[in-house]
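Nothing in this text is a laboratory measurement; each read-out follows from the coordinates by a stated rule. All of these numbers come straight from a predicted model, not from anything done at the bench. Cβ atoms are built from the backbone, for glycine too; each structure is taken alone.
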Structure 1
Amino acid sequence: MLESIQSPQDLHKLDYQQLTALAQEIRDKIITTVTHTGGHLGANLGVVELTIALHSVFNSPEDKIIWDVGHQCYPHKLLTNRYHNFGTLRQLGGISGFPVPEESPHDIFRAGHSSTSISAALGIAIARDLNQESFKVVAVIGDGALTGGMAFEALNHAGQLGVDLVVVLNDNAMSIAKNVGAMSNYLNRLRLDPTLHKARSELESFIRRIPAIGGPASRLGSSLKDAVKSLLPGQLFEELGFAYFGPFDGHNIRQLQRALQDGIRRGGPVLIHAITQKGKGFTPAEENPIQYHGLGPNFGSAEPEQGYERAVSFSNAFGTALVKLAKTEPRIVAITAAMPDGTGLTEFSRAFPERFFDVGIAEQHALTFAAGLAVQGMRPVAAIYSTFLQRGYDQILHDICLQDLPVVIAIDRSGVVGEDGPTHHGIFDLSYLSHIPNLIILAPKDGAELEAMLKWALQQEHPVAIRYPKSETKMDPSLSFDPARMIGSELLAEGEDCVILAVGTLAHAAVEAAALLQPDIACRVVNMRLLKPLSEKALDHLTKGTDLVFTLEDNVVVGGFGSWVAKFYAASGRKRVITFGYPDQFVPQGTIGELHEIYGLTPAKIAAAVRRHLQAHLEYSRS
């Protein structure tokens with residue numbers, strides 16, 4: 001049946017039994033595909049019935065369905081004419097694992113980061129009304145994404161405006177890890193009491209029977225209505241201006257259809273609370289939703305494909321090092337924004353639960369919270385993926401660096417991250433951090449340097465950012481840096497014909513490239529380690545004896561490390577600087593190896609480019 005679905009309108013012709021059978025087909029297709037290509041499994045299995053209900057009630061793409069984060073959009077893609085190329089999911093040149101408007105008119109708003117759907121949906125709804133159009137708008141947001149402050153900003157605004165807007169709360173008690181916070185506790189109370197929906201109906205009926213009379217009795221009646229309303233479930237959303245419907249069984253298609261239809265008839269801002277199970281229909285994912293949130297390609301095979309973590313990842317190296325340091329330094333506090341496993345902090349959370357804080361999907365709060373801890377003498381370490389750190393730019397600048405506070409920012413997943421694509425690549429952090437005063441920026445080439453840099457950073461009186469990629473690494477506990485001195489660079493290969501100043505793990509590629517250039521070209525290779533502060537005196541020392549300098553970084557070249565080096569030499573013209581990195585564009589999905597090949601960051605491509613530029617430079621010098 002699934003193979004014959006050409007558009008969501010085909011669902012309007014199916015009865016309940018057919019829709020139920022279709023749900024199983026969708027689950028089978030997702031499980032088969034994702035275990036091969038990799039991707040988000042648990043979240044997608046949990047919204048199959050909800051997606052079917054949405055598309056059988058609404059008329060996409062005329063009606064606008066906006067998915068928050070996009071982790072759960074695979075059923076949507078299968079129902080919107082992407083069944084036949086679903087096998088290309090997350091592959092180079094294939095369909096994305098997230099909503100992409102360029103891919104389909106049914107993907108209304110691009111997403112990959114959380115808590116954006118209600119804001120986008122409200123903007124679309126207001127534009128609809130200003131243009132005197134009549135389509136419907138629905139935002140689908142998870143309870144995990146509801147921990148993000150932006151979601152509350154949008155709820156607050158939408159409730160004030162009173163615009164026709166449906167918000168579907170997909171409540172599975174999870175984000176990537178277990179949900180945290182007071183909102184999670186509130187939703188738990190709604191979720192765990194099966195009598196609440198019936199009680200709400202009975203109380204609303206009672207309120208309607210309270211007579212409208214004048215005088216003091218009117219005031220008494222009004223007070224009584226308010227008192228009774230306060231007993232209703234979902235009153236938090238009601239106070240924000242939303243009509244609350246639920247909670248409903250998120251795997252009961254018929255019940256969800258009725259709820260959506262009732263919400264449309266009600267008009268105004270409506271919130272429909274659906275209870276779902278992450279990983280529904282696949283026992284391993286139901287029993288371990290954290291592990292099965294996202295899978296690498298060929299999950300369960302003996303050897304993961306290139307670009308996925310094996311052995312000791314940088315994340316695990318960071319987490320292990322932090323636990324070791326925290327055993328002797330009681331001021332160390334670890335902070336994550338809903339990513340304890342992804343950032344390697346699970347071990348720390350178990351060893352030091354009183355010093356570990358998962359703040360939910362709230363990067364801005366995480367960083368200012370860290371600043372507050374630092375003000376009182378603690379040594380906070382905030383571990384955040386590069387792509388999510390973008391959301392905390394002002395907090396880094398205004399709350400941490402302006403006050404010159406000793407906060408350590410562990411920037412996980414810097415560089416390209418593989419098949420998650422442009423919403424998740426960490427290729428902008430050097431550009432948006434390198435111009436902030438007081439901030440020290442470090443990049444280790446391996447786990448040994450990461451551990452030593454972390455120890456050094458925790459002994460500084462200034463903010464320090466340490467960026468490292470999604471890859472495996474080696475450890476060498478003998479390495480250390482003097483906390484009284486700035487970390488220095490490392491000479492990896494000698495040479496006088498040219499020099500490569502390499503950032504982080506690309507130092508290994510630079511060494512291999514230098515070997516390929518031998519014996520006719522002697523290329524010096526420097527592992528920079530310290531990217532900021534960067535002095536002209538230090539650069540002159542590193543590039544002494546050659547006037548051709550190459551920089552190599554896993555960041556966009558615009559505003560990156562190479563652009564800073566080029567700036568130093570631009571005025572004098574003493575040296576020519578060639579920058580290797582990512583161009584001024586969004587990098588597509590693909591394995592890390594494929595993307596390095598495309599953008600010239602493999603040893604062979606680097607060596608060929610160096611040879612070409614050196615030849616051109618020599619010809620120019622002779623002319």
Structure 2
Amino acid sequence: MTEIITSPSINLLRNQLDFTRVPFSDRGSRLLVFLNADKDKLLVRLAERLVSLDADVEAYLRRPPFIHDLMLIDDRGDPLKFETTNYPHMIYFETVLGEFGLTFDDDQTLAFGLPPGVTVGIKFHVAPQFWTTSEKGGEFKSIRELSYDTNGEIVENRIKPHRGGYTVVILVRSGDDSTITINIGDKNTHKKEVSPFSSIADSAEERWKSWFEKLPPVADTYVRTYTYAWWVMANNLVRPKGSIAYEAMMPSKVNYVGLWLWDSAMHSLAFRHVDPELARNQIRAILEYQLPDGMLPDAIYDDGVISEIDHPIFAEVTKPPILAWAGLKLHETEPDLKFLNDIYVPLVRWNAWWFSMNDDDVDGLVQYNHPYSSGLDDSPLWDYGMPVESPDLNTYLCIQMGSLAMMAEFLGMHSEAQMWRRRSQAIVHRMIEDFWDEASGVFLAKHHDESIPVITPFNLYPLWTGQLPDAIRNRLIGHLTNPEEFWGEIILPSVARNDPHYDPSAMWRGPVWTNINYFFIEALRQVGEDVLANELTRKTLDLIMQHPGIYEYYHSENGSPPEKAAEAFGWTAAVFIDLAISASNMQEFSRP
């Protein structure tokens with residue numbers, strides 16, 4: 001059954017994907033297949049929040065698998081031991097009775113190929129209902145419908161109630177090209193005939209082959225991680241459904257089910273290199289659910305949006321305003337005036353929301369009212385209470401208004417473009433007046449007009465504006481390049497190394513986040529520090545390439561992924577892709 005793989009990219013990822021840790025999935029699918037830790041069974045999870053089952057929007061993180069104990073079995077129904085060989089499109093299972101295969105027939109259907117001329121099958125346990133009790137009673141709810149089918153000769157087909165669900169056994173006397181399918185989805189979605197497995201396998205390989213064939217070339221140094229990063233970008237895509245109006249990318253189908261606002265902006269930067277329309281759809285999907293007052297929600301998922309969170313405090317929650325910046329980058333790659341025209345007014349409304357609803361003291365500087373709106377959930381910048389007026393947020397708004405100015409120019413609104421530039425300059429002046437601390441040489445965030453005694457890269461963010469006086473700019477660069485604070489072999493920590501709050505493994509309290517590195521690379525180029533920008537680019541790429549996987553964040557002392565860092569993470573993959581392409585295109589920065 002094992003096919004000859006003709007795609008160099010697919011071959012490059014042979015056995016590179018650890019499906020005990022990251023899901024075997026497919027572009028568009030919400031089905032996640034894992035090998036268990038002992039690598040003798042499979043389980044299937046759903047990349048869905050399903051708040052109709054449990055109103056807690058984070059309940060999916062604790063929900064048990066939809067299918068577990070999925071085994072390959074012999075004619076007596078006994079489990080078959082196996083060794084796996086995996087590719088992006090396929091997992092092969094070598095057993096004493098021959099080779100099984102597993103691939104996706106479509107985004108709701110798993111297909112198992114069977115070794116020919118033997119009686120074999122699969123056995124699994126499924127729990128299609130959710131139940132709960134209350135003070136006054138209880139209720140049962142349907143999770144998802146499941147159907148299974150085969151084109152082989154059925155020897156045994158049994159469903160037995162067991163452990164709050166059902167154990168399914170299907171044994172088949174297999175022919176030359178037999179298949180067993182499992183479809184998981186909504187009502188009446190599985191109607192087609194079961195195809196020969198070779199046909200399903202060829203289609204799956206062709207999908208991935210065509211995806212990898214779109215990739216721009218990069219220097220040989222980057223190719224393996226670059227190819228893996230593109231697998232992450234496709235594997236994390238989901239089809240439109242419910243509140244997700246466009247094909248769009250989850251940061252992680254395991255840890256972050258839904259579309260997050262600033263993640264989507266970062267994802268678009270990579271997609272613009274292979275499919276500009278897919279890139280634009282990452283932004284459209286977020287703007288689709290703009291609230292009446294102009295606010296954009298923190299996250300969007302099949303069943304709704306998240307625009308308020310009640311922990312650690314109750315407040316509206318969004319994410320940093322970088323959509324205009326990303327949208328402009330898409331336009332620079334492949335100009336599309338209609339797209340700019342479509343997103344311009346929603347982005348203007350979002351900009352207005354920040355200033356109208358998040359400036360309590362009406363001083364022209366905008367505040368965070370909830371820690372999560374910053375994207376820096378557990379940063380020590382929020383330890384002293386909310387709200388916080390912070391230089392990072394006001395820098396984002398400066399960049400946003402500069403991007404709106406350029407959009408307005410492209411759209412022929414020249415006087416409006418001048419207005420945005422004046423506003424962008426004005427917020428820089430206000431940051432200097434209110435945040436700049438001459439003694440420490442950084443911009444300090446404030447809570448109730450009191451400076452917050454924490455030093456992070458976000459205290460250096462106004463460098464990105466490109467509008468600072470030379471003396472201030474040079475002091476910020478001095479902090480950035482100080483190894484006792486931010487520079488060194490592993491950069492940039494999310495809290496200065498010499499700050500008392502520094503913890504190199506605790507999310508935003510010390511680890512390296514590559515999206516922040518990306519912003520500083522752009523900031524350094526903005527102020528003419530190309531040598532430093534190149535060094536930061538190289539060290540960011542090297543950090544990601546240290547590991548076979550791609551992670552949410554990295555330990556800032558040894559470069560390892562901390563235990564809680566999500567794997568196969570979206571914006572790290574996107575950052576690697578964009579930096580690898582730009583580095584490879586720079587003659588003086590290329591490697592042999």
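Brief remarks on what is shown
- P(r) over Cα pairs in 10 Å bins from 0, in percent, for residues 492-555 alone from the coordinates reads 23, 45, 30, 2; which among 1, 2: 2
- Structures 1, 2 were shown, and mean projected area of the Cα convex hull in nm² at 28.5 was computed from 2.
- Structure with the greatest value (metric FRET efficiency 1/(1 + (r/R0)^6) of positions 388 and 524 (r between Cβ atoms, R0 = 30 Å, to 0.05), set 1, 2): 2
- Structure (1, 2) behind the derived value 35 of percent of Cα pairs over 28 Å apart, for residues 244-539 alone: 2
- Which of 1, 2 leads on distance in nm of label points 7 Å out along Cα→Cβ at positions 172 and 404, largest value: 2
- FRET efficiency 1/(1 + (r/R0)^6) of positions 12 and 476 (r between Cβ atoms, R0 = 41 Å, to 0.05) - highest-scoring structure of 1, 2: 2
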